[in-house]
1. As an exercise: distance in nm of label points 7 Å out along Cα→Cβ at positions 137 and 249, calculated from one structure in 1, 2, 3, equals 0.4. Which structure is it?
2. Given a computed value of 2.0 for distance in nm of label points 7 Å out along Cα→Cβ at positions 97 and 217, which structure among 1, 2, 3 does it belong to?
Structure 1
Amino acid sequence: MDQDVLILGIETSCDETAAAVVKNGREVLSNVIDSQIELHTLYGGVVPEIASRKHTEKINVVIKEALAKADVTLDDLDAIAVTYGPGLVGALLVGVGAAKAICYAKNIPLVGVHHIEGHISAAYVEHKELEPPFVCMVASGGHSHLVICKDYGEYEVIGRTLDDAAGEAFDKVARAIGLGYPGGPKVDKLAKEGNPEAIAFPRAKVDGSVYDFSFSGLKSAVLNYLNQCEMKGEEVNTADVAASFQAAVVDVLVDHTVRAAKDKGIDTVTLGGGVASNSALREQMKIRCKSEGLKLYYPSPVLCTDNGVMIGVAGYYEYIKGVRHGYDLNAVPNLKLGER
């Protein structure tokens, strides 16, 4: 396009109220995130009703700050992109409602964005050379997807978790060994002090589905190990538990991703989602991709967790394809990738 396109991205699918202004799908003019982690830590996890109320309190403040930091007004925007699923329904409704209100008041096009598409698109910002096709591993608290990005906005999900998502397993194991919430970064930090080969936790495979994931058995194995130690009166080395558990998750994520890229004849791999900020996953994926001759891209940690930038980027590519949503756009908590 000859003229610059400015998109305001809004994200409220879980416990971050976020807004960002993105220029031409690749340049970040602002990125504002109001996290609720401290609040939900008191309860050991995200409380949906509390999250919705906090989004309601913060959404206008965050949007105003994003516009101010970008030095633009609502009149300068070409469209507003907003997450409408999947996620917590109450939280999604806050963002969708705010986006629709602004679009109606200013007669700005509205573009609904799939949350996972946002995570897939996050890597475009810092890697200008990245273009489809590529294989993306999206791993977060609520999702573990293995996706082929065939073109901008065109995806094929070839693998997904059949039970717990990777991030969910991190949270549950962290709670079991006394680390609390959020589990991912705390397990990652403690694992650096432990031996990843100390405990032989299982690497689950799904019969007939080589790209699918299952982490509930791994979580149960960790809990069984802890219970056995307690019954025998043995001291638990939590650093070894964290390191061994993390290694089991990382091995599966890396193996499935690299296998998919090789099987599909695609030479580029990307990572997205909160678990993509895990240091062991990044390091092991880097090693495997290098050995297999694959190019690897991933976003900075701030763009791995939920943010408005990724929604603005995904929204840009939807917008230039002509995607528009009406004021009947609703939150879809179980929205599947590729659905409209």
Structure 2
Amino acid sequence: MSRPIPGHVGYACSYTPLALVLASGFTPYRVLPVTSGPDQAGLHLHDNLCPHVKRILDRALAGDLPDMAGMIFMNSCDPMRRLADAWTKVKGGNVAMVDLPVNGLSRSVDFFARELGRLAGILESWGGDPVTPKRLASGIAATNEIANALAGLENHPPCGLGGSVIYEAYTACATSPPAEALAFVKGIVGSRSTSMADSDAPKVFVFGNVLVGSEAINLIEACGARVALEDTCMGSRMFRRMEMAEGEVSFTALARAILSGKACARTFDPARPGGIALDMLEAARGCGARGAICHTAKFCDPYLSRLPHIREVFRKEGMPLLVLEGDCTARSIGQHSTRIEAFLEMLR
């Protein structure tokens, strides 16, 4: 029996080791929770699961996906585990579940390195190439090149292409082969004539988990803000530069690089139990924001459990914070436009 020809491999979490997927000869494809297909996930998943996983399943049920050799799920939260179960039942095909540690401590790195080695074997069984140090180094270089290009876009002088333009670039890179992604990022600056660099709109820092599409950022800016920085799992957290010592190419090095990157709310460092609040506050101050907007998907337990402490830290430090919840549709973020406008008016 012949193996399938390597092609796309789907993923649904920003912690997915894209460099490893590339090293196997596959093209990573982020299954974004954006579809015009009907709502069918409720037949297989509980109503109170986060809409992120439900809309991903809706895409699978509607056939709204490219041909994929398999799907990688990171064991990051209970809804993602339930999605993997439902996907296996209704979609079938190749499915890999990778356990994800909650912190970057040494034992966690060692465990995650073993998981990456196991994933490499799974990808090879799907028709991928064996992951050699040379191929892994190439995959890391490719993801770093994209990360560097996106960082250059964010810092492009005179600064301020607009947050929606940058978010559009992240989305394109998440669903395109590396060469196409780089071409898109390099061409986007020249294709845009507008700049928000001289805008007197109040700067805001946007963070959270699932903020779907550039339309959401565009709405915030249309309400009168300038998105100075964002930190979401469908934005800047998708492409993080893999920092490694020179000549160090291994599953352990990759595991350490991934776990030491930008953290989301599901991570927990026992040495800094409230660290996410301080990190978000520092990011807001660092970009010169007058206020911050947190957007989270409904029923996202990791973020909802962290928000009380985040609110308290921001309140004590005098940083205005607006918290929004949505269902992964542009419609839901649009319903918050009046609240966003009122919040921005307060910042002026």
Structure 3
Amino acid sequence: MSLFDRILQEPSYKWQDQSGELVVPTTSQLWKEVFSHLNIFKSKKNWISLASLVMIISFLPFLYFFIFHYFSLPLLAVMIVYSMIVMGTHGTVWYHRYCTHKAYKFRNPIFRFITQNLVIRTLPEEIYCISHHVHHLRSDKPGDPYNSLAGFWYVFLAEFNHQTINKDLSEEDYNKTRKLMSHTGIWTNNFRQYQRWGSVSHPLYIISMWIFNWSFWFTALYMIGGFGLVTALFSASMLWFILVRIFNYTGHGKGEVKHVDGLDYDRTNLAINQTRPGMFTGEWHNNHHLYPASARAGFLPGQIDPAWMYIYTLYKLGAVTSYHDYKKAFLEKYVKKEEAGKVEKVEKVELLRG
């Protein structure tokens, strides 16, 4: 077994049955698992799951005041753009391409810190990144933490049920796990601290970053547009934080084969390229599964990639020193090969007709 077979905390209903088939739990089993993972009285190692829930609850007053005191159509438009484009693009830039796949390198920690806090803070990095490594290795197979074949709620609740790290890793395995996050700049626990808290991140770091980030953005947004703008953008952040879980379901065809010829070239999993996530955030998901370490995922004509635009702009400004770009490799391996095959087929048909 590799580290990634045991790096995540396995749910009580298991990843697979004795025959190796995916276990599809009932909705009640999934919710029971959620409450188990939120129970810090059972184990304080559940703190990081509870922190996510507390953050969601902390967003609710902003949503209330936005709806009942500051609502306006212009603010609603700003809220939608911030949630769907700004937050989504940042998620691709920071959590996805940098923290998980190391698709580019910052010149120094200052630029990394700015990018990390470019938007209102939501998800702790380790919940996203470590589980996402497993997702790529086990896509649509038992052990995939957000396996679309197990249904909507399996994916939607994955943050609580499937994405936290194993609480009983050996010291060797934990140090390897910790190394996966070393480039992100987060404060990581040593092994003794991990045994106490059950996470890579120390609670003090997560809470401190949360307070700093929210204080900064509350102040900045208030100075720019008053409480109305504050409530709109904090509400937008909450909506992204909740609804981003749906992408892991729709991005893999809702558990069905929905590949499109000439668009989705990776057929080893159910990932598909979707127009809205692609154009708004750079999340051309089928392309990404082909080349996970690429800083650009918009390979085909018309595939706008806002995340790549941000990364490349930082590169031109000197804040990013290097990046991986597999567009040329993609075109050579898939598109040109496909075009050559079409030409060859036409020539054969014409030869037979002649």
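1. Traced to structure 2.
2. Working: 1: 4.4; 2: 3.4; 3: 2.0.
Computed on structure 3.
No value in this document is a laboratory result; all are computed from the given coordinates. Nothing here was measured: the structure is a model prediction, and the numbers come from that model. Cβ atoms are built from the backbone, for glycine too; each structure is taken alone.
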